[in-house]
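Derivation of every value follows stated rules applied to the coordinates shown; laboratory data play no part. Note that the coordinates shown come from a computational prediction; the quantities given were computed from them, not determined experimentally. Cβ atoms are built from the backbone, for glycine too; each structure is taken alone.
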Structure 1
Amino acid sequence: MPAFIETGRLRLRPAHLGDAEALFALFNNWNVVRWLSSPQWPNTLQMTQAFLARVTGADPPEDYRVIEMEGMVVGGIGMRHDPVSRLQSGSGLQVGYWLGEPFWGKGVMSEAVRALVSDVFSDKAVPALYSGIFEGNHASLRIQEKLGFVVDGKAMMFSTPWQKELPHLNTVLTRENFEKNKK
């Protein structure tokens, strides 16, 4: 995967430790975090710094990128390889993303996810990508549906921000469905 993925108005680039303050400013928002599985709530700048240290370290657990628009950090998007589980019907890449609330409703995340997915599927060896949403996150599900993701299961998943199990819709995007839904 290239270091930078660019679209008409966005740049997806590897995160670095210097992104902590910009990410924290957007991420320390209940309206954003309530739809995610792993961040603690309330969050702190130190927690954001620790997250960045983990995903930018020598052996990062995922390919984590910041989303920039007009040179400003507006969100994050990442992928990691996960095995088959109650949350994922096949072994493969799991995609997760979030966007700062000031940038909602502007097509930013649809553009970012489409760019990442296009880049991943340029590798002919990747047959499918996996993702998911907590039930009720209609905006995120709509982004996935536009790309061709389909719901392929439902499970309970622990939400760290909520500190309880919540219903989760598991989704999958095959290369074939993505090609059908390209615009």
Structure 2
Amino acid sequence: MHITGRACFIKNASGALIDNIDTDMIFHNAHLHVTDIAQMAQYAFGNLSGWEKFPESASNYDILVVGGNFGAGSSRQQAVDCFIASGIKAILAESFAPIYFRNAINSGMAVLTLEGAQEGARQTLEEIPDGAELSVNLKTGEVAIGGKKGVISCPPIPPVLLSIIEAGGLFEFAKKTSK
């Protein structure tokens, strides 16, 4: 499974990918009453300093690139759904909080981690300008930058998890495999 598109790099003022973005920064608890996924996009990163206006530009991007421990905090599903509603097709992180990773897979969101990637992968990503085109191959773990193959080599998504993503989430996967 390949996902190609423009990437949004969530960096701080120094140009480093932001670490420890928790679910409250992704989707503030003040908006938990919003249950319509289509309405969640407007609140994405609303509590992340410097990124409050992300929803205004989110439609320009397909891939989100973030630092380590992404999605720590609660099991809040809105923290995944707000990106799905924003049109984000994949998230590439140095590492994910385990429950966020599982929620993303179960929702059909493509996620790839740099854990186990070659040395210098994060630095390479931090040097890429916002809006650059990336191509993420979940099956092989390769991330190509601007059409160059094999620039970053990440661990591939295990086959069962890849099947869930390809099906569009755990419920769709269960429907297809229970017949």
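With volume of the Cα convex hull per residue in Å³, for residues 79-118 alone derived from the coordinates and found to be 63, which of 1, 2 does the value describe? The structure behind it is 2. The greatest value of Cα Rg over 2.2 N^0.38 Å, for residues 39-110 alone among structures 1, 2 is that of 1. With distance in nm of label points 7 Å out along Cα→Cβ at positions 143 and 159 derived from the coordinates and found to be 1.6, which of 1, 2 does the value describe? That value comes from structure 1.
I have 1.7 for distance in nm of label points 7 Å out along Cα→Cβ at positions 7 and 63, calculated from one of the structures 1, 2. Which structure is it? It must be structure 1, since only it matches. For Cα extents along the principal axes in Å, the calculated result is 41, 38, 35, so let me know which of 1, 2 that is. Answer by label: 1.
In terms of mean count of other Cβ atoms within 10 Å over residues 31-38, the structure with the greatest value among 1, 2 is 1. Given a value of 1.9 for distance in nm of label points 7 Å out along Cα→Cβ at positions 95 and 151, point me to the structure among 1, 2 it was derived from. Only one of 1, 2 returns 1.9 for distance in nm of label points 7 Å out along Cα→Cβ at positions 95 and 151, namely 1.
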